[in-house]
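These are the structures, in structure tokens.
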Structure P
Amino acid sequence: MSSETSMSNQASKPDVQQQKEALKGFLNMPLEAIQLANAYGNIEGIILTLIQHSKDLNEKTILQGLLSCLAEFKESAPMVITTAETAQARRTSLSGKTDELDAKLAQTHEELSSKDAEFLRLSTEEEKLEAQIQLLIKQKEDVVAHKKSVLVELEKSNKEVSKDLEEWKKLESEIKQANVNWVGAQEKLALANVRWKLYKEDLGLGKLNIS
């Protein structure tokens, strides 16, 4: 009966070395990968299993420290990662809007140049017609009317350009802020990974006999 109980206990006892290998794999993963795989629960389960079956007091202390460390990063890492991803998405979105606005400004500028040239041409023609006003009064009236029409279009285009420039300046400010947010998020993420690495080193994880 005693022999059967012993064999049953050995069968139910987890493979400690295999658990350590699995833990080693998780510890070599960056926080982003752990978060993406939603592996915090798996890591916690492995650590608890190793604590339960470890007979080395020092090893248990290290594992308990790692468990506390894991709980801290489980709470803080998602926010840091989400902030970085949000900043990157905003940065990409603003970049696309800038390209669209640049294209629109280029097109408007081309139209403005064409209308400006037309306005100058009509002004020159008006000066010539003034010398022939008695003979060409009807022609002058037509040209002046045309000139006024072009001027209205020119003023309208100028207003559109001013509006687009204001929007571009506003967008430029948002892009700068998005870049600042992105850089800040990347720095926080890099710092989190450094702290993660330092935690592992400070807790003496090398003593877990993970090979």
Structure Q
Amino acid sequence: MNLQAARGWPSWWKTWSGGMLNGGERQVAPTIAGIRRDHVARYEFAATQLRPRSRVLDLACGVGYGSAILAEAHHNVTGIDQSAAAINYAIQHYWRPGALFMTQRAEDLDMQGRYDVAVSFETVEHIEYPLPVLRKLRTMADKLIVSVPNEAEFPHTTNRFHFRHYTKDDLDTLLADAGWSVEGWFGQAGPHSDVTRGARGRTIIAIANHEVKE
């Protein structure tokens, strides 16, 4: 299994993610207090949506602060990221009882086991072809909590780290094509905002399950 391959990612991403912790977007700080509020708020929100002691897959966990938040809420969390540097940082700074960190690309998911929930925050926009990843997640988890930049309020123009942004309808269609059914929409107004109900603001958050819409 080639954990650091660059298939599906621009060449600059492989260099940035494999050997550097922060090339412009990754949140890096040795404590959660140093992480920007909107990133922390997404994981705090996710923790409120989980059943006690859920098994959680944290896709593209970065340096692990979100996995730590979920583990501190008494969930069993597997955090994966394609960057070995980020995973090493996570192990050093954000390991908690119930947390496990592994180096793996989202596009190459081949993990064993079943999860109650997969969380994927600010990940989809970094993947050129996200549909296969979301379909794979459906075989691994019963529920998905996912966030993306809202194209309606935060247009994708010159952000070299993103392939695209999504409107609510875009994300709904993508998830439906992958076999997910959205049960709730939420959003964040800006970089320092908590999560509120409704797909409004700079960031859209969807909670999805396997139920088929009538």
Structure R
Amino acid sequence: MQALNAITVGDVIFGLGAGGQEKLLLVYRADSSSFSARHVTTQIAYRFARDGRTRTYADGGYIEIVSTARLPADQYDVTLGLDRKSAARPDYPDSILSKAEITLLLTHPKFFKAQLLPGAEAIVRAADKLNGVNAILHREWDPIDARHNPPGLREYRDDLPALVALLERPASLDDVAAFLADMAARKMRTQQVADRSQAAAASLAQLRESWV
């Protein structure tokens, strides 16, 4: 709680959404009871109580701060520059990310997760499970880069908790494949997606082994 109470304007902090979404945040307003921060890449603003959590929104979402570790000076400067670029919304090619910005976006989660607030470990483990499952769905089962009819980035967000719970049970490969096939039908995905359910279930079972 001490670290959360110390958050002030200009701090770069790290939060997780209810669905495991990772948020690199820049604090732009703070007082004794709350602080406000914006997501550096999307510029969406959030207001936090001093317990480090936003209110729960209508869709059930929220953001919770899990690390206030201080970035190295060079990465902090890159973050401020990326925040300014995101706010300005420059046209192409000025919108292209620099090598330093790409490095920041790829590496900051590992940095912050190595220096968590007390009690945040369970939150991060739960988020990592959701993100790991989602990555397999979008990479192997319903590819996000498909040329025709790709899924949306948030296509399966509402189904991820139930799928993680099924894997934790632990369910058989056939049960997991059946869950995926049913999800494909409900989302009106292609038959090709449904046909990949057994293979994706095997990959999810391998991922489950890393949770032990």
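Can you tell which of P, Q, R yields 13.6 when mean count of other Cβ atoms within 10 Å over residues 83-90 is derived from it?
Numbers: P: 16.2; Q: 21.2; R: 13.6.
Here the read-out was taken from R.
Each of P, Q, R could give log10 I(q)/I(0) by the Debye sum over Cα atoms at q = 0.09, 0.10, 0.14, 0.18 Å⁻¹, but the derived value -0.62, -0.69, -0.93, -1.17 comes from P. Each of P, Q, R could give helix-only ellipticity at 222 nm (-39500 (n - 2.57) for each DSSP H run of 4 or more, over all residues; to 500), but the derived value -32500 comes from P.
P, Q, R: which one has Rg and Dmax of the Cα atoms in Å, for residues 147-186 alone, as calculated, at 11.4, 35? Computed on structure R.
The numbers here are math on the coordinates, done by the rules we state, and not lab data. The model shown is predicted, which means the values in this text are computed figures rather than measured ones. Cβ atoms are built from the backbone, for glycine too; each structure is taken alone.
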